[in-house]
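Q: Please find the structures below.
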Structure I
Amino acid sequence: MSDSEQTSNKPSFFQIIKAVSASMLGVQSQKNYQADFTTNSVVPYLIVGVIFVAVFILGLVLLVNMILA
């Protein structure tokens, strides 16, 4: 695999956020799902996924505290 092919497989930050958010909502298309698996590294997806889950949990905690307060 040449260097130009490796750089073409690297998704942008916006594409990673879009892929993670679509997957979390369960609306990821099969085409995009397959394209995500052709990337060279899973680390950006893991980092964004952990951040999204942390924000989701924090939002739930804040919502419950507002309701119970």
Structure II
Amino acid sequence: MKKVIGILLIVAAIVLGYLGITGVSQSEKSVDLLGLEITAQDSNAKQTAYIELVLGVVALVGGVYLLGQDKKR
């Protein structure tokens, strides 16, 4: 049972990492207008993306820990 939960946590970590990385990259838009670059950032989207990245890291650590426990026995 721990092995299945560990694998699910690792899959969830990959999904959260992907969502976090794409969220950070999409939270900023820039427009080039008459030689001037205008940039707008969505700070709430960026904060949400960082939270997703942190949750992804936590899920990855938990999944690796659960999978590592089975190998020790």
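Q: Identify which of structures I, II gives the largest calculated value of distance in nm of label points 7 Å out along Cα→Cβ at positions 14 and 38. Walk me through the numbers before you get to the answer.
A: Details: I: 2.0; II: 4.1.
Checked I, II; max of distance in nm of label points 7 Å out along Cα→Cβ at positions 14 and 38 sits with II.
Q: Of structures I, II, which gives -24500 when helix-only ellipticity at 222 nm (-39500 (n - 2.57) for each DSSP H run of 4 or more, over all residues; to 500) is computed from the coordinates?
A: Values: I: -24500; II: -27000.
So the calculation was done on I.
Q: Comparing structures I, II by distance in nm of label points 7 Å out along Cα→Cβ at positions 30 and 54, which one has the largest value?
A: Details: I: 3.6; II: 2.7.
Between I, II, the highest calculated value is found for I.
Q: Looking at structures I, II, which one was Cα extents along the principal axes in Å calculated from, given that it came out as 59, 21, 15? It would help to have the intermediate numbers written out before the result.
A: Values: I: 59, 21, 15; II: 66, 17, 14.
The correct label is I.
Q: Here relative contact order in percent (Cα under 8 Å, 6 or more apart) has been calculated and equals 37, so which of I, II was it run on?
A: On the way: I: 37; II: 49.
Corresponding structure: I.
Where a number appears in this text, it was derived from the coordinates with a stated rule and is not lab data. In this text the structure is predicted, and so the values were computed from the model without any measurement. Cβ atoms are built from the backbone, for glycine too; each structure is taken alone.
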